[in-house]
Structure P
Amino acid sequence: MISIILDKKRHNRKRFDCGVDALNNYLCLMANQQSARDNTRTFVLEDINQLNHIIGYYTLTMTSLDLNHLPKPLQKKHKNTQSAGLIARLAVDKRYIKQGFGEWLLIDSLKKLLSASETVGFTLIIVDAKEGAIEFYKKFGFSNFIDTPDKLYMTIADIRKSLGGCLRIGVVARES
């Protein structure tokens, strides 16, 4: 499987339905505009039998970071950190749920953000969990912000450890 950049001419965005209006509407109405303005990048997973059908998507960007919402040890360790990678949206069409595509999309998004962190340097990845998705992210090692239960984070160091060498292809490993 390979994720590709959303292409409004190729992908049938109106067909996509994950059951959450905000996520459906973003894909249909905003994703291409935000990408054209270099605010975000939206990646889709196509159905190999119907390439214009979107199985799922995720949107990546950067975000500012308020360290006061993180546990004290992370605040101290990353006291000069001001930004983080953001998985702004992640959704799977209802016709494809319970087939592992959500997990695949999450891991793919983490790989892309880890690769980006090797170039521009940031220490955290944040996700704003939508309607009932908190446990999904926690299963993969995300932790809640102190005061916002639907906002979660994971450190780049933890992603590097959990996903290992498969993410560092083409990247010179740093010495510890």
Structure Q
Amino acid sequence: MATFTWHNGEVPKNLKVTQVYGLVFTADGRMLLKVETKRGKTSYSFAGGTPEDFDKDREATLRREFVEEVNTTLQKELHIVGYQEVDEENGKPPYAQLRMVGLIDKVGPKQPDPDNGETYERLLTTPERVIELLNWKDTGAKQVNEAVRLAKKYFHLTKFSDKEEYV
């Protein structure tokens, strides 16, 4: 069974980054979740995905994935929150799933993801509700709480709206 260990900060050079996800905020402090419903079951996640060879860097991966999955553009400034170290315990080296924080520039109309044709709902909600909906226990809480700390530091967020809405 795979183990997931959360670390704040930069990914060590010896860990390959296999995915880049965004913990992103609106100007009023709400976070965006990607919402997927399959066979009557709803799941919540951060938007993001796999780095491609043509991506200039990890920021480019995140920006591309946000447009593809949730048709959302991000403001210029992005910062690393940390990474989840994944050890599949199958003899292969562990790898990293990077998390970045940023501010939403614009949420466009829903459109199909070019990779799989799926059209996802987008939910704007409070950081506390994100922790609840993700249901990743302590690991999820650590990621969201660190993203909130960095959003306050870098983007000077001081108010966090309690309005929840699908966009």
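Throughout, read-outs are computed from the coordinates displayed, never taken from laboratory work. Everything numeric here is computed off the predicted structure, so don't read it as measured data. Cβ atoms are built from the backbone, for glycine too; each structure is taken alone.
For mean count of other Cβ atoms within 10 Å over residues 74-81, which structure out of P, Q has the highest calculated value? If you can, show how the numbers build up before the last one.
Working: P: 13.1; Q: 16.6.
Of structures P, Q, the maximum of mean count of other Cβ atoms within 10 Å over residues 74-81 occurs in Q.
One of P, Q was used to compute Rg and Dmax of the Cα atoms in Å, and the answer was 16.3, 50. Which one was it? Answer for the origin of the read-out: P.
Using mean projected area of the Cα convex hull in nm², for residues 34-89 alone for the comparison, can you identify which of P, Q gives the largest number? Provide the component values of the computation, followed by the final result.
Values: P: 5.5; Q: 5.8.
Once mean projected area of the Cα convex hull in nm², for residues 34-89 alone is worked out for each structure, Q has the highest.
Given structures P, Q, which gives the highest value for relative contact order in percent (Cα under 8 Å, 6 or more apart)? Write down the numbers at each step before the final one.
Values: P: 18; Q: 31.
Looking at the calculated values, the largest one is Q.
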